[in-house]
1. Identify which of structures P, Q gives the largest calculated value of Kirkwood radius over Cα pairs in Å, for residues 8-87 alone.
2. Computing volume of the Cα convex hull per residue in Å³ for each of P, Q, which one ends up highest?
3. Quick check on the output: 58, 24, 24 is Cα extents along the principal axes in Å, for residues 48-127 alone, derived from one of P, Q. Which one produced it?
4. When distance in nm of label points 7 Å out along Cα→Cβ at positions 32 and 152 is calculated, the result is 2.4; to which of the structures P, Q does this value belong?
5. Thinking of P, Q, which structure, once helix-only ellipticity at 222 nm (-39500 (n - 2.57) for each DSSP H run of 4 or more, over all residues; to 500) is computed, gives back -9000?
6. Looking at relative contact order in percent (Cα under 8 Å, 6 or more apart), point out which structure of P, Q has the largest value.
Structure P
Amino acid sequence: MTKYLEIGQIVNTFGIKGMIKIKPFTDDIKRFDKLKTVYIENKTARKEYEVEEVKYHKDMVLMKLKGINTPEEANLLRQSYLLVDREKEEPLEEGVYYIVDLIGLEVYTDEGQLLGEVEDIFNTGSNDVYVVKNELGKQILLPGIPDVLKDVNLDKKRITVHLIPGLM
């Protein structure tokens, strides 16, 4: 399991005091209120920052980081990712998983047929969709609903699904 979890990407600056605008990668946008520190990661480095202020604008998070005081300084962080230390996060509810932990898991039908590996997961608004890719490169889209997802076993790196009519 990864030590850090991506919770958003810095997409722009906001205002004249060096705030950053973040596209969140989380179901619970209010989780940003609880953050004391975050890590900013780009292609070359990862640096820890203290969070001074959090605001919300539409579906975006606005954040003021200690030491970032001008739009020019904030602009240097654009396109970087916002990370948190997994060990400092509250435990997830049963049946809830971090996407990073599901990517790469093998997906089997409840009849034992290997469908492929989880390549991506995205949200459609009503539910998550699991993108499963087989060894030939063919993608299968599976809805993340209880009728389809029967078991997720992180220890065995395996997901068991039930294929309802119309999925394949």
Structure Q
Amino acid sequence: MKTTLTVNGRSHEVDHDTRRTLLDTLRDDLDLPGTKKGCDHGQCGACTVLVNGQRVNSCLCLTAMHDGDEVTTIEGIGSPERLSALQKAFVEKDGYQCGYCTPGQIMSATAMLKEMRDGAPSYVSDDLDAAELSDAEMAERMSGNLCRCSAYPLIREAIAMAAEVEK
């Protein structure tokens, strides 16, 4: 089957098996190894990417589901020469420990900050009209991304730091 994806601003036509996941297509066919394969069951968030601006676990998506979609991976957020505000904050706050979950954490945090700017409430939001970037709010919104090194406080500090820069 052929599927056309726009990944990090570049169009790709991928010839693939109908059972191929978006994660495997990104890593193996498009040579974008930043998106990590963690649990392969959608439970850890290491494979988080943005599809049309929404965060998804790419291990749970079939490539065939995304014909014509725009996909952003960690490689599309920044580069070693030009880090995004979140990437800089993760480095400065040491929010990565071993680093395996970091790409998924950064992709999820990117979407989370946009959700907050758009006014989307979460389960812990006190005010449904104006969510505040509290520690509890970040913890709830990032709960789909696991860090086996338990760097959660540093990750939340990095997100808060990047949110201040992006204001």
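1. Numbers: P: 12.4; Q: 12.9.
Going through P, Q one by one, Kirkwood radius over Cα pairs in Å, for residues 8-87 alone is largest in Q.
2. Working: P: 136; Q: 112.
Looking at the calculated values, the largest one is P.
3. Working: P: 58, 24, 24; Q: 37, 36, 21.
The structure behind it is P.
4. Working: P: 2.4; Q: 2.9.
It was calculated from structure P.
5. Details: P: -1000; Q: -9000.
Answer for the origin of the read-out: Q.
6. Q
No lab work stands behind these numbers, since they all come straight from the coordinates. Quick caveat, the model's predicted, so the values are computed rather than measured. Cβ atoms are built from the backbone, for glycine too; each structure is taken alone.
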